[in-house]
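What follows is a set of structures for review.
Read-outs throughout are calculated quantities, based only on the coordinates presented, and are distinct from any laboratory measurement. Since the structure is predicted, the reported quantities are computational estimates derived from the model, not experimental observations. Cβ atoms are built from the backbone, for glycine too; each structure is taken alone.
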Structure 1
Amino acid sequence: MKNITIYVSGKELDDVLIFNRLRADVRKIVQTHQLILVHDAEYQFQQALARRGNAAQATTLLDTLSLKLETLTTLNKTFAAKLSEDLVPALPIAAHHLGLVREVEREGEKTLIVKTETLLEVLSRNVLPVVAPIVQSADRQLVDAAGDKVAAKLAAAVHADVVIFLSEQKTPQPNLRDTAAQSLVEGAKRAFITDLNGMEKILLRAEHAETEIFV
C-alpha cells in the first residue's frame, strides 16, 4: 500500500464536475492506497469577501482572518461529508489539531513543522485525513497557511510515495513547482503537478505522465 498525498485548491472544489470526478477517484484510490487530502479555500474566501461589498473596505485584519478561517473550516467539513457519503472514512481535520502542523520562526523566516508521530497515529486509524491548512503561528494564534505548502510538508513527513498538486488551470498557481520540488528535497519520493486526467493516469492506471517534478 502506497502513501499518496493530494493537494487541491478551493477553485477546483467549487466546480461541480471536477468535484464529483475527484470524489469518484478518491473512492477508488483509498481501496488500495493510504491517502492524505489537503485543500485550501482561497476561492471561497474571495467570494465571501465580495459578498460583503463595500463593507469589506472597513474590515479589520482580524475580521478578515476570522472570515478566512471560517471559510476553510466550512469547506473542510463539507468536503469530508461528501466523501463520507461515498462510504469513504474521511476525517475533517485542521492542521493545528493535536499540534499536527505549526508555524515556527527560524532565522527571521517562517516555516512549517509537522509532528510526524501525530500524523502517523491519525493514519493508523485507517481514516482519510482531509486537512484544512489552519496552523498555530509562532505567537500561538490560529492562522491560515498555504495549502500546497502544508501538503508538501505532510508528504515529506511520511515519505509519501507520490504527492499530487492537482490543478485544472492552464497556468498553475505561482511557486507551485518550487513547493513540489521542496517536498522531494524533504522526503517525498515523487511529485507531480497535474490535472485530473494526469492524476488518474498515475494513480489509477499506473501509466506514464509527463508532469513529474524532478530535483
Structure 2
Amino acid sequence: CARPFERLQFVRGTENFFMDLAYGSKEIYKLRDMIHEYNLKHIKMWLETDVDGIFMMDDWGTQNNLLISPHHWRKFLKPLYQEYCDLIHEHHKYVFFHSDGYIEEVYDDVIEIGVDAMNSQLFCMNIEKLAQKYQGKITFWGEIDRRLLLFGHVNKITEAVHRARQALDDPKGGVMAQCEWGKNNPRENIEAVFNAWNKPFEEIKV
C-alpha cells in the first residue's frame, strides 16, 4: 500500500531525492505531501473492505545502516507513517509493515507509531538485542537470511531458524514465520526452514 520513501525516489531519482532531503528544499516537502495525500486515499479505499489489516512497505536500510539518518527519518517520514497507522487503527484493523535492511535505530519509533507486525531482515541485526528490547511490544515477522537459504547447508538453516525462534518466539506467540525463495533455492533448504518453524516451541534448540 503506502510507500512514500520509495515513491519519492522513483519520482526524483535516488541521488536527487537524498540531496533534496539534505538541503531541506521546500519542493521536496511539497512533493512528499502530495504523495502522502494519495496514500491516504488509497488506504481509505481498503479500509472500506473487510480485510483484517493493511500492509505497507518502504525499504529504509542497507545491510548495515539506514539509508538516511535517524534524524531525517523522524522529521521527514515518521509523521506520515504515524498518520497511516492512526487511520488504520481507527478502523480497528492491524498494521503490517515491511522494510529491508538494518533498521534497528528506528525500531523504537516503529513501535511508537503503532505498527502491529514488522517484517524486517532480522539477520542484518542483533536478534537477541531486538528480543531483549522489544519482545511483547511488537510481533516480529521473521525471515531467513536469503544467502543462507540459497547456499547454506540444511543444518545451518535449521540452526538459524532455531536461533530466531529462541530469541523471539514464545508459547503465546510473538513471531511469524516467513521464507521467501526463488527458483534457484534448493528444495531441501526450503523444507528445512518450514520443518524448523513448525516444531513445537519446547523442542527447538541451537
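Brief remarks on what is shown
- Computed 1.9 for distance in nm of label points 7 Å out along Cα→Cβ at positions 63 and 159 - originating structure among 1, 2: 2
- Of the structures 1, 2, the one that -15000 was derived from, the read-out being helix-only ellipticity at 222 nm (-39500 (n - 2.57) for each DSSP H run of 4 or more, over all residues; to 500): 2
- For relative contact order in percent (Cα under 8 Å, 6 or more apart), the highest value in the series 1, 2 is held by structure 1.
- At a computed 3.5 (distance in nm of label points 7 Å out along Cα→Cβ at positions 71 and 175), which of 1, 2: 2
- Value 2.0, calculated as distance in nm of label points 7 Å out along Cα→Cβ at positions 135 and 167, assigned to which of 1, 2: 1
- FRET efficiency 1/(1 + (r/R0)^6) of positions 31 and 119 (r between Cβ atoms, R0 = 25 Å, to 0.05) derived as 0.70 - corresponding label from 1, 2: 1
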